[in-house]
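*Asks:* Structures incoming, each one as structure tokens.
Just so you know, all these numbers are worked out from the coordinates, no wet-lab data involved. Source: prediction; values computed, not measured. Cβ atoms are built from the backbone, for glycine too; each structure is taken alone.
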Structure 1
Amino acid sequence: MLNFTFQNPTKVIFGRDAISKIAGEVPRDARLMVAFGAQSARKYGVLDEVLRALAGFDITEFSGIGPNPEYETLCSGIALAREKKIDFLLAVGGGSVIDGTKFMAAAIPFSGEPYLLMENKGAAIRRAMPLGAVLTLPASGSEMNNRAIISRRAANWKRAIMNDFLFPRFAVLDPTKTFTLPPAETGNGVVDTFVHVLEQYLTYPVDGKVQDRLAEGLLLALIEEGPKALREPENYDVRANLMWASTLGLNGLIGAGVPQDWAAHRAGYELTVLYGLAHAQTLAVLVPAMLKVRSTGKKQKLLQYGERVWGISSGAETLRIDAAIERTRTFFETMGLPTRFADCGIKNVDADRVVELLAEHGLATMGESGDVTPGTIREILALC
């Protein structure tokens, strides 16, 4: 294993009725802004439950944070928070709401233009308002990490920032709040989590045996429980395992001390900007093609993945690798996600524009070995 430091200060409150414990995590004299999406948090009663748990607090509501949280929307929240002199933020929703709230937490005390915080992956962030999260859509792991993904359609970008000031103080995870998720959202969340794990696992061996086994355990749990959630949406144990897997999949633990590969995620951001695909949809399309094109560099871990996760242990190496990739594709499709552009309603992808955007965003080369070049991206997109 490589040398590493692992730090995660987020307190997790997990289980039924976890929302009732929120009040003990927020200072009684806090001026609190509760941020959420459009309608689902209110429609299904989660927001009301949060407000009841916080009865007596000075609360301002801010709604409208949508998928791929939009910079201009967040600027409205920043202005409202400054007007109300907010000093604590609470996100109620999925990864997009939590990411948007993290960005606002950093931008509210920032004296410059908020978009400057996006430069150099968030290195300009020097402090942030304290925040908590109530998770309603397991997928991104944002509830227990220091990352946020923000979009700005007017400027054609979707960017990731990472900074330790962005860790939530606490995260509330009640699996019953995922019972009402539409099948598409359930499928997207499982696939997003699955790929988070893959991109910290399918690289090259560094004798990180503990990390490998942790990653493989999460993948096996997702394969087992994901389809069950589509069949039994109100099965508490299934939902609980998926919720906890999504959190562990990107809270820093399984990636500590091992190489990581985020090429599919980075290329996927550009596809979202250009074609409006959901994040998980971009991953479902890109990952099988990317594994195929890059199978030589990932050979050892692909063989390990095929054997330990999919039980593929006999036959020629190339056939075993191909079989593991196809089993991955089939799993994504089982979760309801298309794995080819044509099935997403996209006839032609402008590979030159994708490559151009990646270069503009400092991503001309990507991958754990820096071997994903513009030519590689074109080959991957053609295979999709």
Structure 2
Amino acid sequence: MDPLSDAIKKTGADAFVIYASSRDADMRYLNRFTTSDPFVFLKKPGEAGVIIVSQMETGRASRESTANVMTRGQAGLSEILRTERDPWRATAKMIAGQVGKKVLVPPSFPVALAEALGEFCTIIVDKGTVSAMRAKKDRSEMSKLKRIQRITEGAMGVAVSLIRNSTVKKGILYSGGSPLTSEKIRFAMHSLLLEHECSVIDTIVSCGEDTAIPHMKGSGPLRANEPIVIDIFPCDEKTGYYADMTRTVSKGKPSKDILDMYSTLREAKERGFSHLRAGVSGASVYQDVVDFFKDHGYESDTRGFVHNLGHGVGLQVHELPTVGPSGTGSLEPGNVITIEPGLYYPGIGGVRLEDIGAVTKTGFDKFTKFPEELVV
């Protein structure tokens, strides 16, 4: 029996129910139908799932969804709306008419709907069964992740080429006769991604002291001889899968502090990779890198290495498993994760590198092929 059916039975529930749009990763994973409007997915133990959608969506849903398709009218909503005007109660009555007295719902289930559904059913909140299922990718998912990673590397190549081919005037990078800015780099990367039907937000192109703040987005002209952190994590709109990668570059030789930090960073990343295999915990891999940085004079407190070593990637850019202090469970074959050590020091700057790949029984299959080159 599948893990979700097991969870339903173990909790004594009659069915599992989600109400969300396909932007919810669990929803997209369970049935693959894509729409920006929320709809219902329900599953009973040992049975195929069912989605309940509007009449206008049934044709497309029947083509896309891996679940069976039912209209809201078939589920009784039209009749319910004759007497029930509150939309949450109406939806709750429709769901209750399709399930038993106990329902298992994800942590993201809407509060208003849970309150209304609670009048008809006992609600049990799931502990993350679908998230755990999503953490282990099959061959098809691996192929989708590798595809978006290749596209992402193309976008990173555009950024690095613009920086490499820029000229320097009074310490500022120029391209095409005007200052090369974080915004221009982002636009060039995003343009390529849009051509491949990928969406992207919050791309980081930070420079100089801004790089000491891990998620500083960056703005304005880029400068020579200073670190430029580029972190991009687009989504393939066709499949819903993400990629994630980071490179740090400099047009011209940066300070000795940055050079030393970068050299140590590269060693730390490779050290992290060397420990990856099925059966080890993300926490242990993280701690080894923390200890490595400490041995090289880089403490992990409010400065230095201040975040997790990595995270799962799939239908969310950050998902299970965790390669950090909370990643106490064992890594499994099929886990797709990043390794992204970083060092950050106010007044000096920051450096970060990030690659993605899959855990195997004996090691790690790295998807990222893009070169690491600090000085360009």
Structure 3
Amino acid sequence: MTAYLNALGVICSLGHGQAEVARTLFAGDSSGMRDEDGWVAGRRLPVAAVRGELPQIPRALAEHSSRNNQLLLAAALQIEDQIRQAIKRFGPSRVGVILGTSTSGIDEASRSLGVYLRDHTFPAEYDYQQQELSAPANFLAAWLNLSGPAYVISTACTSSARALLSARRLLDMGLCDAVLCGGVDSLCKLTLNGFSSLEAVSPQRCNPFSRNRDGINIGEAAVLFLMTREPSGVHSIALLGAGATSDAHHISAPEPSGRGAREAMQKALSNANLCAEDIGYLNLHGTATQHNDAMESVAVHAIFPQGVPCSSTKPLSGHTLGAAGALEAAFCWLSLAPENAANALPPHLWDGQADTHLPALQWVECGQRLALASPRRLMSNSFAFGGNNVSLIIGDAP
């Protein structure tokens, strides 16, 4: 079944809302990536933080107060009219919420624990619900007074890509008529220190697929799609296909041959009844770590031996972890939106120094346009710890 992505709310280091994010994305503007102290002791690191004020959590929902939920609320407010219309049409029990996250409110919990260790009491604003992985879905359902299925998927960097896949399943099974799906993750010391301890964080802007690549940059984002069985306008964008695999090769290292990644891409193509030649652009997972980029290069070359325009957008947005799958699907959505009259594609930012040990890929340059094929189909890859792999295909609705 075709699942229509009828509305998009998005906030990340590239901007607040579709127009600002698209403008910065297609310009290849990485100015949202800034060096900051205080995240990892003794290190000054580039992070892709959301700048500016965020909406406050309503007082009646104070127990849900966290930066993670503030980011989610900012994305939801962008499409609140469309959400309210769907609730009015289908009823609160027929609208679901499926989100991906990996941080939830753990940063607030960590700070509160620090206060407890010092003062032997938690601060008044601390609530255990802030740090539960279910917190984003619980908050959104409470804010909207929804009673349909509401849950969070936490599979590291594939979390929100899996949320879109699961949302489509709820529609397929007739359990929902509309689903709010996407992901949210906020910057926090836990994840930055964790990746730093793995020696996976770069001290400069990340450099995906370069021979000089030396690790990731962490970012934060919230993305929310309204998914339904029906289009909402003349020009509709849909989730055409999805493929997921779990090769369980290693808790943190990817399977070197790219077998699981390759199978996820092939499953997505088969699910959409497409072949590799039908894909006009591929958003790579492209973390700029040694092993991930090597594995993905091999897998992409196997699926697209004739080449496909592709880029990693992580030098622009940072790696937003649990939100990454939905954010990069949103980048594909913005590439297809009518407002992108120039058919611009997200460029690949790197130093141009190819790793000759890897298969050569076809990099999108700044200003490059999507080929004028009809209909247009774009793919987005997400690969995670534990050998968890998801590929999504976004395109013009049939």
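*Asks:* In terms of mean count of other Cβ atoms within 10 Å over residues 175-182, which of structures 1, 2, 3 is highest?
*Replies:* Largest value of mean count of other Cβ atoms within 10 Å over residues 175-182: 3.
*Asks:* 26, 19, 17 is what came out when semi-axes √(5λ) of the Cα gyration tensor in Å, for residues 191-358 alone was calculated for one structure; which of 1, 2, 3 is it?
*Replies:* Going through each structure in turn, the value belongs to 3.
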